[in-house]
Structure formats: structure tokens, C-alpha cells
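**Q** Each in C-alpha cells, the structures are laid out below.
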Structure 1
Amino acid sequence: MSTAERFRRVREDHSRETAEDYVELIQALTVENGEARAVDLATRLGVSQVTVTKTIQRLVRDGLVTSQPYRAVFLTEEGRRLADESRRRHEIVVGFLLALGVGEQTAET
């Protein structure tokens, strides 16, 4: 595998991880607040609203969310599936870390 191919693969993997983080958080915010706003995503993720806006545009392009300017972000059916899958994996990892004796706050991050 060439260096360029390795870098491409790392970018793709990171892109998927980012998408999973966003859809999982969008789902949680929707449950908590009835909607997920870009400002709430930025606050929770500790990133700028510009970063959130660019990522949301990519998620729209990938068919994971719907969004309109100055409106909340909503998961598509595909986005909900990815969020559920991501949340399940997250819960398994957290449970494993807790069983190993890792503190809850550390396990959750």
C-alpha cells in the first residue's frame, strides 16, 4: 500500500468517526431538546460553528441528516441507523472499560 493510499484510508476512517460522533450527538440532543441546533453541537463538541456547519454539509451530502439554514438538524433514516449502531458500540466499550476498573468519567470520554 502506497503512502498516498494509507493517508486516504486514514482520512476516510476519521471521516466515519466524525460522522458517528455527530449523528450520535444529534440523536441525543433531539431526545433531550426536541431538536439539534448547530450552536448546541458546537458547544457540546467544543468546536466552532463554522466547523459544525461544514460537517453538517458533508452529512447532508452523505444522506445522514437534513438541514436548512438557521434551522435544526434532523437525522435521516440512514442517520438514525448509524447513530443507533454507534451508540451500541459506545455502550459496549464503556461497559468494558468500567469492568476493567476505569473511572466512569474517563470511560465516557
Structure 2
Amino acid sequence: MKKRAIYKISSEEYAALAKEVCAKLISPSYFSGTATITSPTGEETLRLTASLIIYRRKPSHFDPQDEGDTIEHIVAVWWDFICEDDEGLREDDFDFERFEEAMREI
């Protein structure tokens, strides 16, 4: 059996997963569910299933430039990431820190 290359997750895919998670937030500080996207080629399905606690920074009353309510940290109570294609599960390079960075940029 031929060994397949590890699927490299792009910054755009992390951003798309982050947007999908934000769209499904149970509250501003909690997510429990699944976010699914398709790769740009349409050949792979990327799925993050997780329970996340989202810590946010409150806006400063002293700084009018402060947009506030930004994500400061995400604690994963539990998470699982799966990449699959027509041949089944595929090894990937998912990195939760990169996902968290994408969440902060939203």
C-alpha cells in the first residue's frame, strides 16, 4: 500500500474553520460541536469536533481605540480533528495553536 503524504493545513483553512466555529458558538465564551469545511480542491473534508472555553478581553473604558471583547485564550476541554478523502482518513498536520491564532484574528 502506497503511503500518502501528510495533508498540510493552510492558513486559509484554519481561518475557515475558525469562522465556522464562531458561527456556531453557543455563547460568546463556549463552543461545543463540530465545524466542517472542504479543502480548496474539494477532495478533502476537514472536521474539528470540540468543546472549547473561550476567554475574552473586555474593552478598556479609558482607551477609545480599544475595540475590546477580543479572544485572549482558548481552552480545549476536548477536541478531535479529522481529515478524510475518498480513500478514508488521512494524516494531517493540524496544530491547535494555529487554530487558536486564527480564532483571535476574527
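**Q** One of 1, 2 was used to compute distance in nm of label points 7 Å out along Cα→Cβ at positions 23 and 71, and the result was 2.1. Which label is that? Mind showing how you got there, number by number?
**A** Details: 1: 2.1; 2: 1.5.
This value belongs to structure 1.
**Q** For distance in nm of label points 7 Å out along Cα→Cβ at positions 15 and 39, find whichever of 1, 2 sits highest and give me its label. Mind showing how you got there, number by number?
**A** Values: 1: 3.1; 2: 2.0.
Evaluating distance in nm of label points 7 Å out along Cα→Cβ at positions 15 and 39 on every structure, the highest lands on 1.
**Q** Here is a follow-up. By the measure relative contact order in percent (Cα under 8 Å, 6 or more apart), tell me the structure among 1, 2 with the highest figure. Let's see the in-between values first.
**A** On the way: 1: 25; 2: 30.
Largest one: structure 2.
**Q** Here helix-only ellipticity at 222 nm (-39500 (n - 2.57) for each DSSP H run of 4 or more, over all residues; to 500) has been calculated and equals -6500, so which of 1, 2 was it run on? Present the calculation step by step, with values, prior to reporting the outcome.
**A** Numbers: 1: -24500; 2: -6500.
Structure 2 accounts for this read-out.
**Q** For the read-out distance in nm of label points 7 Å out along Cα→Cβ at positions 31 and 79, a value of 0.8 was computed from one structure; give its label from 1, 2. Before the final figure, lay out the partial values.
**A** Numbers: 1: 1.7; 2: 0.8.
Value 0.8 for distance in nm of label points 7 Å out along Cα→Cβ at positions 31 and 79 corresponds to 2 out of 1, 2.
A short reminder: the numbers here are calculations on the coordinates, not readings from a lab. Source: prediction; values computed, not measured. Cβ atoms are built from the backbone, for glycine too; each structure is taken alone.
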